[in-house]
Structures are given as structure tokens and as C-alpha cells.
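Following are the structures in question.
Derivation of every value follows stated rules applied to the coordinates shown; laboratory data play no part. All figures in this text were calculated on a predicted structure; none of them were measured in a lab. Cβ atoms are built from the backbone, for glycine too; each structure is taken alone.
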Structure I
Amino acid sequence: MKEPSRMDSAKGDTRPPSRLKILFADDELSLQELMSIELPRMGHEVTVCPDGPTAVAALERNSYDCIIVDLDMPGMSGIQVIGKCKELSPDTDAVVLTGKASFETARDALRFGAFDYLTKPCKLVDLKGLLLRVAVKREWVNKCKALKHQLERVQGKTELVGDSPSMAKVKKLIEKVAPTSSTVLILGETGTGKELVARAVHQHSLRREAPFVAINCGALPEALIESELFGHRKGAFTGADEHRTGLFEVAHGGTIFLDEIGELPKSMQAKLLRVLESGEIRRVGDNTAFVVDVRVICATHRQLPDMVETGDFREDLMYRINTFEIHIPALRERIDDVPEIAGHLFRRFRPTLKSGDELFTPDAIDLLQKHSWPGNVRELANVIEHATILCDQPPISPEHLPQRFGAGRKSSGPPKLKIVSPISLRELENHAILEALDRHQGNKPAAADELGISLKTLYNKLSQTQLDKAG
């Protein structure tokens, strides 16, 4: 029977620790012998080194979950070993052993990237507890990586499809601006893929590992916008029953995407300008401001200079968010990209398709390229999803496309309302809204654009008439 380790007496720890691959470096022979026995008894795999250079050589040959190094070793200090470890294996956790128990020692160890430190003489029960924390941390890190991978699979890769000259220009601009911290303004019609471009800028930036937070400014109720963006303190207003973290704070270290920035109320425009200029935010009901490190990307389908002329948008804010401008072409301006985009969407909706499968018949491609695409790529995505449902086996043919593609007809604009009997102005308005939403497959920004009203006005009318579900 295996001899019980002194570590088995640790109380309050019934969870078996995960097996760690550990590198131990110390110039004391007694500690080398002790760790070569006790660490395997704890269930870990250990490589013992007598000094820093030997430890670095081992790090160059193998990867480790954790290194435990003596702070004071001849030839190469523990801090130097940790520094080299962070170069060779950034994910490896480091623990420092030191005979100098002081706050300065702990501070220096943590400053140079150590996970924690232990003082000599080291109690095995303390070592076991520390390694358990290392194992738990690594377990959570791996779970987060797995969740991130799953999220990327659900969302799909941020891939800008199309090789037309106009899209090549967009990709070049993204490549140029992504590594910087500049504010970006993305312009384009509704449905052209402004959020996709914003995500591409984020994923090619130095902030790619930090959060990307997207907000539709037109969909936020005006009374709650400030709370959503900046957070609030408990009791700040009626209904504020608990503290709330704002989306700017959630995006700290990463990127915040303010979609439909033209719909932001004038009062919030001034507060956003202050945040952009100072980097400080203040929660609703809080007197203290604090700094956040966030890159801001904005987007709109509106003409901001026209809004400035009418007094609906602040001129100083327009210049502040327009440090770098990216204009996304409408789909009708790059009609040659339609087959490639359609194929990309078909494979996304039907991931089991083989690489050699014929995806569309020539007639179907002809109909897609003749369409005017008022709803842009978003409309194309809806059309391909519709066809995917009807098409049991590829290729997609004209019969799988929505009815409006029949006989190769181009979209000829909104149909005229047929009034059979007298109706009220409210009923006429509701009818127009429903038809616009139907033509754009529920795409509210596109419907609002066609109706000649702002997105916020459309949301208000839907709320007033209880038509949202119908849309």
C-alpha cells in the first residue's frame, strides 16, 4: 500500500487536485529530494532542476503547467527564470520560493508575473493548497477558451466575403486602422454588414482577446440609454434596485461598437463626447468618475452632415468619431460578389455541404444577380436561408427562391396600397408599416429607411400600436 503523504492531512479539501506538469528549480539539494518525492505523491508530474540555467533549458524543451522557482539562486535568479518562462510559455503559472518573508518580496514576485509565492521553510499543506488553486485557475481558463471557441463557431468567423474592387478597398482600410487605437466611423446602407466590419477591426487589433460589445443606439429606450452605457448605482432612480455595470465598463480593455449612432439623443451625445475626450465615465447616481480603456467604433446609415445642419447631431461629436472613415458599398454596387456571398451563406446554413457540391443552378445565380437588393447582404442572407429550408439537396434552383424572384422580375419598389373601404389615418399608417416590414423580412432599419422615418420613430410607433410581434 502506498504510504500516506503528509499532504493527506490537509483539512477542508475533498476535491482531488488536477494533475499538473511542474518544473521545480532550487539550489538546495534537500528541497530537490523532497519535491521529487512529495509532488508525485500529490498526483503531479515533476522535473527537478538545480539552478536557473537548467530550468530555462528544460522550458525550451518542454511545456509545463506550473514552475516553482527559488528566488535566490546563483547564476540566475528566480525572477529571471520567470521572465524567460513568460517569453517561452506565457500560459505557464509561476510560484516563487523565498526565505525573505516580506511585502516587498511578494510585490516584486507578482509584478514579474508570478501567480503567488511561498516562504521557506515551506509547509507541504500550504504548497498543496497553492497548487490546487493553480489547477482550479487553469481549469477555468481552459473552460473559458472552450466557451470562446464554441461562441466563435456559433457566430461564425468574421470573414468579409467578396473580391470586388470596392470590397478590396474596405479590407485594406481595416488592415491599416485595426492596429491603431483610433476611433472609426463605418458608413453604409442598412444591411451592408457594418457590425461585421467593426468585428473585423477588433479581431485584427491588439485588443482582440478583450471584449467586443455591440450596442444598437436606436433600439435603446431614451430613458435608459445612460444607464445602459455607463451603469447606475442602487437607488439612483425608480426601479434601480441593484448596482448595474454599464456596457462601457464591460468593454474595458476592448472595443465598444455603437451602431446607429445617428439615433443617439442630443443629451447623450454631449455625454458621449465627454467620455471620448477624457476616457472617464460616471455611473448614474454616482459622484465619482473613473477611467475606462475602450476603443470606440461607430456606425450609421444616416448622413451626419445633414443631421448637423438640422441640429439633430452635434458637430463636435461628428468630428470626434470620424477620425477614420470606412464606407461599405451597397450590394448592388458589387453585384459580382453575390455568387460568392450566396455560397458562403449557404455553407453557413448547411455546414454538411461538401466542398465539391454545386450550390446554385445558373438560372438561380442569374436571378440573384439581377435583383436590386434594397436590403443588401442582410436581405440576401434571408433569401438564402429561405432557399436552404426548401432545398433538400443542392443545387438551389429558382423554385427555391422567394416568390418575388419569379420569372426573373426585378424588385420594382413598394407595391401600392389597395384601399377597399374607408380607413382611419392610424390604420393606414399601421398598414404601411406592416407592408414595409414584410418587404424587408422584419428588418426594422431597412423598413424605417424606406418609410422615411428614423429607427427610433419606428420603434415608438410599433410600441404605440402593439405591432412589434407582427413585425
Structure II
Amino acid sequence: MKFIYFLTLIMTIQFCFGQQVPKELKGIESEINQLIKKYKAVGLSVAVVKNNKVIYSKGFGYRDLENKLPVTPQTIFPIGSVTKAFTGSVLGILESKNLVSLKSRPAFYLPNFEFYNDTMNSLITIEDLLSHKSGIGNQGTTQIFFPEDKWLKMIQRLKYLKPEAEIKNSFAYSNMAYTLAGTIIEQITGDSWETNIQEKIFIPLEMTNSYIKLEDIKKTSNYSLPYGIYKGEIERVKFEEFNTISPAGAIKSTVNDMSNWMLTWLNNGVYKNSQIIPKEYIKKATTLQNSNEGNYEKDVFLFGEGFGWRLRSNYGRFRVEHGGNTYGFSSDLALFPFENIGIVVLTNQDNSLLPYMIVDTITRRLFNINPEPNYPVSVKELYKPLPYKQFNKDKMPTHSLNSFCGSYEAKGFGRIDIVKENGKLYAILPTYKFQLEHLNYNSFFLKPTKEFKDVFNPQFDIQFMNNIKGKITSLKMYSQKEPIEFNKID
């Protein structure tokens, strides 16, 4: 095994030293290493393509800090929401074969499917799902707190889920919309979303080190572990399990493989003389489909969405971009179609702006723009709960703790069991058990127990409600744009 690691390192060194580094990027390693040090990052990999070839590809730091295993251009990283463009591309391929129309309503391809209201049923198209203008919104509570193994069962919940934004006339980022898009792919083809990604994207683009499932990358000899920052110190965290969110963020890849992906998009969907992604879809996916708010400045004046891509102006140039965040990893991929340039940065640091800073550093060099003298350091700290506090003595609950106990249900979500153990209330969900820490009167918040290992902050407020007779009949969870009401089951 040590020999394999050594051989990999030697190959990487040979690749880097044998590479003709363009004059614009000479010395870039020093700048990247300074940013890595500034961010207290563990490792990352970078690739740059220009004029139909890879002009730079290199790994920095470690994929495994404890064992000092280096990152190489072949190191596998989860890419997070950069996945979305892959899901959209499969739909574009299917449309070119007349198997789907992106202007059709989802219900045309899904059994017994409907949205929350008739307006959504009649107006929302697949294009709206891909450009975040369906109004569905993220709906993270139902997907994370109440997950389903079957995607069809998950999307059937949409008839109970209120839209979070105006239909057709808003930007509301939505992982759930991509779950719906992935389910449509499965229903049309009769194959899994994963199989479609493999057969229609990975294989023809020779992305031989790209995967969907976590267990598959763990069988390889060169994948990165996830890390984050807590109180200025580096800590290893867990990998994210995507379940039904897979079409929005589950792909794992390398910068070498992602270079093939970038080259294809910059060449109108052609890879090695084969049309892999339809030219017409490439055009639509990188055309403004939904506007987004932003502060207009001299060199920054476009803020919008394509299909799985964010469209921006960058130093007065058209940029097609998407970033990704998943537990322990942050990534960014930017294309400049008119200049035939693509940049991808994959890092093993949680909730970090580091990949964006490196993309900007490389962009400035390629376009001969003065370097940024002082990039900000922005890394969201890992979540860890504070010690449990006692009841608010000045604003005690109006009911006994036993009165709050019972089962509560909300359509479109699932069931919460409130139980009392050793004088404290707990909320038991399908995937988590939380302690209820008292705020005031009949309001509490979800406090993770010692078994909670995830990175995100789940401390949402819970408010118990009573009827005119004073009986506790429901609870409200403040985890989305509007509170979710769970009714007590008699």
C-alpha cells in the first residue's frame, strides 16, 4: 500500500513538472499555498483548461491529514451542488431523443403526482425546476429530518408542502426541485438516476474516477477525508449521506475528470469528436432562464440562473459557474465560454470560501488583472452544541411536562414523538433524537444529544400550542420560511 502511495506521488510530481505551465500561472503555487495557510485548510486540487486542453492540474496539501497522504489531481472529492448541472444534462440528452420535453409539466411523467395547489400544477415545468423558479424552495426539513429511501415517496409529499416563493417569478434555490428532476429521469428511462449519470456522462466523458455512492469511493486508494474548523482548529467530520437529495449534490470526482466535463461544455457538448451533451441544451443551460438579485457594479452586472448553472459577469466577462458544499468539502467550478477557459477547485474544508478565492486568483492571472491584496477568510465554523441549560425560572411552562408528551404528525413531513426521560423532554424523529431545551413558557429548541454527529446546526425552535380548553394540541417547528405545524395524535 505504501508503494502505491509513493508511486502516485511520483506520478503527480512528474505530471506537474512535465506540464507546460503557462506564463500567466507561473508562481501560482505560492499564492495558493498562502491561501491554504491563511484558511488553515488541509488540502485541495486545481485544474485549468483553455483552448480545448488542460493547461494546469495540481494537488496541494493532504487528503488524509493524520497519515499525511497527499492530494493529487486524481484525488476524489465530493463536489456538492456542482452535481446539479449533471442532472440537468441527462434531461437535455433525453430531450434530444424526444423522450421528454423540458417545457412539460412534471405530472406528465410521474404517476399520481401533484403540487400544493392548482397554480403550481398548471404552471411549473421541468425548466422551472432546473432554474430555481418553481417556487418550491429548499424544503430541507422534510428531506433531512424525515428522509425516504424511495424518491417517488419523497416527491409525493410536495402536494402538502407550501411553496416558499412566487411561482415563475422568483429565485428560490431548491434541492427538492432536483430530487423531482432526478425522479423524472428514473421514470422516463426505467433506470436509476445513478445509472443514467454513469452511462450518459461518466463513461462517454472518460470520467473513470467519478462516483455517486460513498461506499464506492472508499474502495479506491485515493479519496479525500472531510475536515472543518472549530475554534481555529482543524477537525475531521463525517461524510454526508444524501439519500433523496442525490440529484442535487451526490457526485464525487477528481479535477482530472472534471476537466473533461469542462472541456465538453466549452466545446458545445462535444468530447473527442462525439456529441455527448446536445448543443441546443448547452445553449439553453447557459442562457439566462431566471434572474437573481445582486449589486450592480462596473465589472459585475449579471446575476441569474441557467439550468444547473449560475450566470454572472466577472470582471466584465461572461462566467458560467456553480459552487458546492457538503459536509467537510467545498468546491467551485467556473467557465468563461467566450475565452474558452474553465477552472475547477475541490477542497476538503467545510463551508469555506477558499475555492472561490483560488478561482478568483487564477482568473485574475489569466486575464491580466491586478491581484487582490487581501482576500477575506470566510469559513463557517463547525456546529457543536453548548451544555444543557435548566428551565427559564422566570417564564416556566404553563403545563406539566407530561402534557407535552405524545406523537405529533404533519403531512408532507412525518412524525415526531415527544417523550420525557429523567425529568427532561426529548423529540424523537426518524433519524435524530433531540433534547428540548427550554426557552420560555411553552417554547423550546432542539438540542442535539451526544449521538448527534452531523455538521449542520439543528437548533430550531419548537412552540407547543393549546386549544381554548388549555389542552396541548399541536407544536410548531420553526425550521423553514414558515413554521411547520405538527398536530398531536389522540
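If semi-axes √(5λ) of the Cα gyration tensor in Å computes to 56, 29, 21, which of I, II did it come from?
Only one of I, II returns 56, 29, 21 for semi-axes √(5λ) of the Cα gyration tensor in Å, namely I.
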Of the structures I, II, the one that -13000 was derived from, the read-out being helix-only ellipticity at 222 nm (-39500 (n - 2.57) for each DSSP H run of 4 or more, over all residues; to 500): I
Top of I, II by distance in nm of label points 7 Å out along Cα→Cβ at positions 65 and 257, largest first: I
Structures I, II, by FRET efficiency 1/(1 + (r/R0)^6) of positions 177 and 449 (r between Cβ atoms, R0 = 25 Å, to 0.05): label with the highest value: I
For 217 (volume of the Cα convex hull per residue in Å³, for residues 305-424 alone, calculated) the corresponding structure among I, II: II
Ranking I, II by relative contact order in percent (Cα under 8 Å, 6 or more apart), the structure that comes out highest: II
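Quick one: Cα extents along the principal axes in Å, for residues 41-128 alone came out at 33, 29, 24 when computed from one of I, II, so which one is it?
Working: I: 33, 29, 24; II: 56, 35, 19.
This figure was derived from I.
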